[in-house]
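Dropping the structures in below, format is structure tokens.
Every read-out reported here was derived from the displayed coordinates using simple, explicitly stated rules and does not represent laboratory data. In this text, all values refer to a predicted model and were calculated from it rather than measured experimentally. Cβ atoms are built from the backbone, for glycine too; each structure is taken alone.
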Structure 1
Amino acid sequence: MASILSHRVDGSIQVLTISNEARRNAFTHEMTRELGAQLQSAENDPDVRCVIITGAGDVAFSSGHDLREMLEDRDGASDPVANAPFVMPARMRTPTIAAVNGYAFAVGFILSISCDLRICAENASFSAPGARIGLLPIGGQLSRLPLLMPRGVAHEMLISCRTMLADEAHRLGFANRLVPRGQALDAALDTARQIVANSYAVVTAIKTGLETLATDGTAAAENYEWEIARRLQSAPDAQEGMLAFLEKRSPRFM
């Protein structure tokens, strides 16, 4: 049955799996709504410190929308409310990782763009087919993708609809890590464990600061840095982190 599977790892890492292998993990309308609900649940849970999104199997992260449903509901193709779950990872406070285990096309590509980090198996590939099917690339493909790779390359991908393979994605810096086929989730879990070992208050502030830079510019990001730095320097995590360093032990953050 096509669905979004969810399980917890180490008590603080939520793993969401796009499960529709018969259709290369294509999203149905119901799966889209389920993704949004699962992401919101993770965001609301104080025990969740990192979210990983991956695809079932080792062929596809997600091949995109189920085009049969899209043809029946043309208005939903560019509806910001209907597509909100695909851009939600960027708007969450919680860090998000895309463990890209194969094809990431169309909304699969959007979802990978929206995550904070991308860990890619060597068989991963990315494509924005909007121009080929007569639809404008949405969901950050115009506004966010050029921040994650050279603008000229992003422009070329969007207007040529060519496929970007994993090695190119890694070379351009779009993919944070490149790992053998079948190991994307394990590598993402390794990275998630490094993240959750650190101060959650600082990790989330870093994400907000980087998003402030992307949306509001350098001056706003600089103001954010100084404002939040003053607040966090007096917080319990700063005391614990410095004491742990001096005492040569692992910190126990809140």
Structure 2
Amino acid sequence: MNPIWAIAPALLSLAQPLAAAECSATSGRERVTLVELFTSEGCNSCPPADRWLSSLIRAKSSGTVIPLAYHVDYWDSLGWRDRFAKPAFTARQEARQRAGRWSFLYTPQVVLNGADFREWRGTTDPAHLARPAPARAEISLRTESRSPGAITAHVEVRVPEVSGPGREGTVLHLALVENGLVSEVSAGENAGRRLEHSAVVRDWVGPLALDGQGRISAAHEFRRNDIDTRQASLVAIVETANRLELLQALRLDICP
């Protein structure tokens, strides 16, 4: 199914004349740096990485550095079921493994713009993570909050260098992200610990393929009554389909 037509029902629902809080953002000329942490509440070596990722949020680095935490599900059978874990996040790590030709998966793993980044422990200044490069995609992102638990993302992407058949596919992902999360772990390797999390990916949409002209205009409605919108944001990621090479990303806080 064409991914653009697959979201048509969500577009139709927006025709209703309801009041909505709206916010918008547009990407810049410089490509941002994407920091992806693969983690789990069942892993006793993961909390330091979770705290490190949270420090990026506190440093207000999201203009140039976008952190994301994916909770993988392959720890869930080892004593504690992580309520933030999803098979899609394990699949994301596996795709990263294939693209990078890594020999195995592990947690915590930090991936910096697609590259395995094991030096994260010694990096306390987010500015040291930035990898300046010209943006290869243009992203416009707009959010609407029409009712409690309903967040609609409108996104437009243009990749000037992509045109015609025979080029590697380019895709869009949307992530619904939440900060300020806390879990009281009662079993597994972290039994008795209170774990705090930031930049947790709560929902993951995609890949949505760009057309032959390197464009997509899409909308998606997230329905999550368990999300605190005051702590939430949306992230749009544009990357190549096979190598997962980042072309651009954009983060936008949900409107209050």
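Taking helix-only ellipticity at 222 nm (-39500 (n - 2.57) for each DSSP H run of 4 or more, over all residues; to 500) from the coordinates of each of 1, 2, which one would give -4000? Intermediate values should be presented prior to the final figure.
On the way: 1: -13500; 2: -4000.
Answer by label: 2.
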message: When relative contact order in percent (Cα under 8 Å, 6 or more apart) is compared over structures 1, 2, which one is greatest?
response: 2
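For distance in nm of label points 7 Å out along Cα→Cβ at positions 43 and 243, find whichever of 1, 2 sits highest and give me its label.
With respect to distance in nm of label points 7 Å out along Cα→Cβ at positions 43 and 243, the highest-scoring structure among 1, 2 is 1.
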query: Given that FRET efficiency 1/(1 + (r/R0)^6) of positions 99 and 195 (r between Cβ atoms, R0 = 35 Å, to 0.05), derived from a single structure, equals 1.00, which label among 1, 2 identifies that structure?
result: 1
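Which structure, out of 1, 2, was P(r) over Cα pairs in 10 Å bins from 0, in percent, for residues 35-178 alone calculated from, if the result is 9, 33, 37, 18, 3, 0? Intermediate values should be presented prior to the final figure.
Numbers: 1: 12, 44, 36, 8, 0; 2: 9, 33, 37, 18, 3, 0.
It traces back to 2.
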